[in-house]
1. Can you spot which of P, Q the value 15 was calculated from, given it is relative contact order in percent (Cα under 8 Å, 6 or more apart)?
2. With Kirkwood radius over Cα pairs in Å, for residues 169-312 alone computed per structure, which member of P, Q shows the largest figure?
3. Suppose you compute distance in nm of label points 7 Å out along Cα→Cβ at positions 73 and 297 for every structure in P, Q: which one lands on 4.9?
4. One of P, Q was used to compute mean count of other Cβ atoms within 10 Å over residues 25-32, and the result was 21.0. Which label is that?
5. For helix-only ellipticity at 222 nm (-39500 (n - 2.57) for each DSSP H run of 4 or more, over all residues; to 500), the calculated result is -9000, so let me know which of P, Q that is.
6. Given structures P, Q, which gives the highest value for FRET efficiency 1/(1 + (r/R0)^6) of positions 401 and 489 (r between Cβ atoms, R0 = 30 Å, to 0.05)?
7. Given structures P, Q, which gives the highest value for mean count of other Cβ atoms within 10 Å over residues 81-88?
8. Match the computed value 0.95 of Rg/Rh (Cα atoms, Kirkwood Rh) to one of the structures P, Q, and report its label.
Structure P
């Protein structure tokens with residue numbers, strides 16, 4: 001029986017290969033991991049404007065063809081703005097909007113950006129940034145409503161129509177959450193359960209706020225597209241990150257509770273997501289996200305997921321799906337359990353899910369995070385789907401000569417990382433090693449150069465057979481533990497708040513990175529020659 005909705009996606013070409021095997025058709029590339037919030041700027045947080053364009057210029061000059069960012073959804077101050085805890089699986093974070101672009105459009109007065117508070121240069125002070133930017137974003141929204149040109153209004157209307165699947169619910173959810181001041185599960189019954197009369201009354205009562213949040217998403221889309229176009233024109237591709245789970249306090253769970261395992265009376269999670277003890281945490285992690293009702297999603301052919309992935313493909317050139325192992329089996333923790341160790345494994349949707357995504361979307365420009373408690377079944381699923389493995393250099397050196405992450409065990413088509421947002425920096429990690437393990441690292445390297453052991457380890461990654469090699473910018477800069485982005489299992493202002501200072505990105509550093517990239521066949525010209533030869 002055909003679904004009760006018109007097709008959202010074009011029918012894929014049956015000749016098209018529907019997996020990420022497309023990675024083997026990409027050139028050898030190098031790249032840098034840096035979240036947008038970490039960029040410099042006088043407004044306390046990185047944004048989509050001039051500073052992001054300037055970072056693209058640095059990447060291009062350094063021979064890097066990939067810029068990997070963390071998730072860009074709107075975040076909560078509850079956990080210090082973790083990009084992995086968002087109010088929406090579809091929306092962009094308004095805190096990343098460039099105020100100077102709004103002023104250039106005439107939506108902020110010339111005086112609006114005068115007297116900017118003195119924000120910290122090396123950390124994001126999220127509460128102060130939110131207070132400052134939300135006030136100016138509200139001014140821009142009001143100005144757009146009264147002064148936007150007919151052409152821009154028409155463009156806004158087209159955006160609203162194209163985004164109807166998620167935008168209306170997100171804007172109403174956000175307006176209601178501001179009005180109510182609490183999570184949606186604590187709203188009055190009619191709003192919690194989305195009774196039509198309660199929703200219609202809310203839309204009338206909160207019409208201005210709903211418009212405001214729809215406008216911010218329109219502007220995010222415009223600024224994002226401008227940045228991506230600028231990057232692509234300079235040979236840089238933006239590599240996004242898709243968290244597998246969504247927050248319970250999100251527009252997605254409120255709008256589609258049937259897709260999540262919630263208790264019928266309270267609409268709170270009956271079980272929650274997390275992981276057992278692993279490399280990142282001896283106690284395991286209890287994330288608190290609701291777990292999907294995969295059987296219910298399957299009855300709708302996983303359409304919500306297809307819409308979510310399509311939104312990501314519109315935004316990014318490539319997408320990394322976080323916590324891929326959950327598609328094979330996921331850790332389920334009873335709600336309220338005192339320890340994540342009390343969880344259990346349950347089977348995920350497996351290859352059936354990705355077959356559905358291919359059928360609806362065609363080729364999938366995705367990679368996957370396959371770290372943590374990885375079993376032969378997880379490897380088999382990844383290989384069946386044709387996805388590359390994520391190879392993390394810091395995991396290689398534990399004194400075990402059979403360690404699966406030793407560089408010589410990397411394979412073509414894999415992606416090698418020196419570290420991730422969840423690990424320490426290369427220098428922070430190396431300094432924490434015991435003397436015997438540290439010595440084993442030096443013995444593996446064979447020799448160390450004058451630029452420091454972090455640069456020697458980067459050389460291992462860039463010289464490997466991995467199709468792509470990526471490093472957090474903090475590793476390129478040679479920062480220690482002070483440059484760490486996140487400590488899994490902890491909450492506090494140290495997480496997610498690190499910021500770059502421009503003076504660290506010297507011409508000498510750019511030349512060194514470009515030389516390393518060219519030496520090991522990851523420079524753009526080398527990749528272009530490879531593509532030209534294949535085409536011939």
Structure Q
């Protein structure tokens with residue numbers, strides 16, 4: 001039981017023997033769960049462990065196959081609708097917010113419950129009073145109610161979403177990966193808001209791949225694996241290693257490989273690259289076998305640098321060289337032919353071909369290697385794909401299955417395999433473990449290190465600072481669309497990186513850039 005709440009506490013939500021199958025696939029089996037008032041209950045597990053299925057059952061998005069589901073002691077029918085679940089007191093804040101972006105803040109907060117006059121007309125004065133009351137519960141009492149939600153910063157939209165959920169008198173508030181699109185500072189502010197909800201007596205179910213968030217705000221944690229509950233224990237009985245081991249069912253030693261090997265001569269050279277919107281040109285050199293991180297706040301320009309290198313966005317001047325050969329700008333196809341590979345931040349929007357098979361997604365960038373003239377050789381393609389996925393721990397049924405059948409972590413591995421199959425020389429990774437569980441993260445980290453060991457130049461954009469500190473030989477700091485400094489692996493700390501990303505630090509106080517050649521000692 002929670003250390004914050006007595007064993008005799010009446011659960012806000014109680015599940016007994018709840019299950020869900022999709023054909024032969026068991027998504028959730030014989031699930032027992034108690035969610036208590038005044039407690040943050042974390043849900044841990046790899047992608048595919050059953051977390052999303054559980055949330056869908058709780059919110060009425062899918063019907064359970066069997067078992068009992070109670071909210072505040074009242075039985076919820078076998079096929080509740082999302083409206084029925086909401087009215088029973090179950091609210092959810094999704095990673096992808098459900099607000100209507102083109103409507104005003106006030107309209108979003110009162111949608112479906114507009115206050116009306118006795119004539120049936122919407123009372124704008126009452127609507128504003130109601131919206132302000134809801135916003136005050138999340139510290140936004142002074143927010144402009146007339147502005148469209150689209151114009152709000154991501155962190156503010158997140159708080160508006162929480163206010164909308166609380167407006168339904170939610171007894172249970174579910175958070176599903178709420179900090180994925182937030183900066184470290186914004187994420188910390190959200191965790192503080194979660195703690196306020198807990199202290200106000202709400203039951204909170206918190207789902208995240210970031211283990212440090214569980215330890216920061218959680219009271220208890222339930223670990224799921226392969227659709228089944230492994231254990232439920234107070235969070236204080238775990239450390240990072242034991243929680244990871246419980247989630248993946250095997251010891252994960254050295255999440256970050258941490259091996260610094262010798263850096264070779266320059267492989268990627270960025271010379272005076274002028275990117276639209278950047279006040280100064282970008283210069284960057286990455287050696288063979290070197291892993292360089294780009295750190296900065298959201299919107300600082302990190303992704304724009306990668307896209308410009310890959311030719312996905314236009315440039316106004318400068319050059320990109322791979323092994324001394326200049327790469328003509330403005331064409332991803334040409335960049336790929338010169339050995340540059342880009343793993344985009346949004347794998348579904350600009351990475352995966354969702355209607356195609358796993359095999360087709362891996363081979364699409366290297367069809368010339370598996371074809372004779374214009375004829376695709378299926379057996380050659382299959383062998384090519386099998387070689388590309390070796391060592392990736394890819395979990396799949398058949399290469400012919402659609403790529404959408406895979407979990408997020410395995411989808412990311414498919415994209416890595418795609419570029420491995422091309423024989424890339426330079427690997428640009430934009431948030432490579434976003435939405436990926438800890439077991440898949442360890443696998444991806446190992447692949448990145450192996451690729452660097454084989455001589456690739458690797459550039460990583462990540463908003464997760466432990467990832468940069470654990471992987472990179474050198475960290476380049478980007479602030480307000482300008483490269484403002486570099487730190488070696490020995491110099492870099494979370495505190496130092498955050499200090500440099502702050503707009504309050506004058507440029508004169510920033511460290512002198514470090515060349516790739518100077519990194520040879522690491």
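Read-outs: derived from the displayed coordinates by stated rules, not from any lab. The model shown is predicted, which means the values in this text are computed figures rather than measured ones. Cβ atoms are built from the backbone, for glycine too; each structure is taken alone.
1. Values: P: 22; Q: 15.
Value 15 for relative contact order in percent (Cα under 8 Å, 6 or more apart) corresponds to Q out of P, Q.
2. Working: P: 17.7; Q: 19.2.
Top value of Kirkwood radius over Cα pairs in Å, for residues 169-312 alone goes to structure Q.
3. Values: P: 1.1; Q: 4.9.
Source structure: Q.
4. On the way: P: 21.0; Q: 17.9.
Label of the originating structure: P.
5. The value was obtained from structure Q.
6. Details: P: 0.50; Q: 0.15.
Evaluating FRET efficiency 1/(1 + (r/R0)^6) of positions 401 and 489 (r between Cβ atoms, R0 = 30 Å, to 0.05) on every structure, the highest lands on P.
7. Working: P: 22.8; Q: 15.8.
Greatest value across P, Q: structure P.
8. Working: P: 0.95; Q: 0.99.
Of the structures listed, the value fits P.
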